[in-house]
Structure P
Amino acid sequence: MTRVAVDCHMVGQPLAGDAGNARYAAGLVSALVETAALGDAVAAMTAWPGAADALHPNAERLDVTARNTRRLTRDAPRALRRFGAGVGVFTYVCPPRTPCPVLLAVHDASFRLFPEWLDRRARIVLNTFVPASAGRAHAVLALSRTAKADLVAALELDPDRVVVVSPAPAAAFAPGADAAERVRHRFGLERYCLAVGDVGPRKNLGALAEALARLGEDGLELALVGRADGAGEALLGGRPARWLGVVSDDELADLYRAAAVTAHPSLYEGFGLPVLEAMACGSPVVASDRGALPEVAGDAAIVVPPEPGPLAEGIRAALEPATAERLRAAGPARASAYSVEAMGRAAWAAARAASA
């Protein structure tokens, strides 16, 4: 019997925050619950009321604060003790002292490889606390083989202490009918290139906007899901786009299904969940050749350098009917390799090794 508690303090937060970290934590809880053996138990440490809607109903809820210092020094250790946890799972930073071994999920090594993408405070926090936390953890969870190699090199870790536990697309992300009609009604979109993710320099949205301008496809709009703000608009260099803001999983799945193409031009990713979600829904995908994106996409997407010219040619190819049909068939098959069962098995193996 193993009892695992996962830090989900970002799940259900009122603002978008770091959506990728929250989605991974919620997905990990679901995968653990769905693959638990008799006698195993799973809990989620939550800070927001909205977390209940995003977490598996069979996971126990443990209340913690969203305030980092108090959560890490007091609330989380107490919650682990109350639950009788054999293992705690944290993201990037773990408490200095815990009553049980810790698994530390580190999504990528960008804070070491590309510090210029972060503000001063984030650079200091990540470079101070992540290496120390990784040193205390029983094992580090990487989201891909690429991320594992980067983390081993960047943090000088023993490769045997880094375990790959890749995410799975949520149940909403699958092929479905009548998506175009729902998207037309909800968002007023007809023919569009979809991009999904938090706004930031590494998402490379300016190159995507320029690629679409070079492509010159009449009636092909750029639709962006994520935080819509002035900084994001500035990254586009004044080129037109439809900012859709934060949407529900059901709405996002429809947007993937109805898209003429989904593009992910990121300059670096430790995994790239939007690529996996888009493929799972049967969207033709054009992805950057940086970081873990080629590993995730396999041969079910068009992979190109993240520059305007190659992106434009990749999108042009993906819009060709025969290629689009091939990608729509290949995507769900490729995405099926990243299943809830696979994620759960890998996570339980890491948890049992930590608690042994």
Structure Q
Amino acid sequence: MGQEVKGFGIVDYCQYLLSSQTNYTITNLANHLQTVSHDLINTFLRKAEVTPELLWENLVDVLQQSENGYIIFDDTVLDKDYSRAIELVRRQYSGNAKRVIRGIGLVTCIYYNPNLDLSYVIDYRIYDKDGDGKNKHDHVQDMLRGILEEKMLSFTTVLMDCWYATIKLMAYIDNAGKTYYCPIKKNRLLRTDEDSQYQRADSLIWQEDEEYKLVRLKGFLSHKKVKLFPVAVSTNNTEYIITNETKPVNMEQVKEEYGKRWKVELFYRELKQTTGIERCQCRKEKIQRNHIGCALLVWTKLKLLAYSLATSVYDIKRQIMTSWLSQDLKHPRFAMTLA
């Protein structure tokens, strides 16, 4: 499957992404290896098969599950705003940049164990609707199906943002016997039993002691209802969180449950700052896909190391530089002298 070319393989490339601090280009890698050329690394990345399945294979034996586990779906844009020739790049909205940029869409699935406070990236998809015909909702449903039918992970709750609050996906989660919490857009049409017609979520009138309303979203089956909670995130901003939770739940519990989605934001921050996932400058789609897959393998390794050493992924990266500096101070490559 092209996992190695003339003695250079996935482990070698991942080691480079793990060890390097700021420069993650193929040119920089070749400059630091005496026996491996730029062309050989390029050939390897064009032939290798770094897939979501490989990520799972390297995680399945170490992942610690919980009966109360969470599945968290989200997506991010890998910033390629400088690029005009890299394949897979398209204009799309970036929540980080707060604007439309040129980038590669990455849809990910996180497994969170709340009992041990452990997060794992267990699956991912690269958004390429022109290539595979799938939108981000399709990718999320494919990953969820894989969790339920193949990975067979223990979990009770699915967390996602408003982009994934579709009738089809929520019905799929509901039919699987799982609970979901997700925000909906303020203009989402819904109605209560007392309403004669649908109205926007932000036009509902709330009583002072009313924590939630039982509502039916437009497009839902007539008997299917969800709980709607107006969660104040700031003085002038309210998020509307829906859940199919059948057990009694109050506002504070909803805030706590949905707050666990922050784990995926922490994951994206660590991924982008420690693995060079956005830094590959190669134009070819296959190389970009393999680079992204290797970066996710590297984050997984960093995270597992951080868990075992009770530290952070940032500290693991700093230790690499600290080790080099200690050695250079003992045996300087370029010794300081004074006249």
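Each reported figure results from applying straightforward, stated rules to the coordinates on display, with no laboratory input. Given the structure is predicted, the values throughout are model-derived calculations rather than measurements. Cβ atoms are built from the backbone, for glycine too; each structure is taken alone.
Observations
- Structure from which 60, 41, 35 was derived, Cα extents along the principal axes in Å, options P, Q: P
- Computed 24.0 for mean count of other Cβ atoms within 10 Å over residues 22-29 - originating structure among P, Q: P
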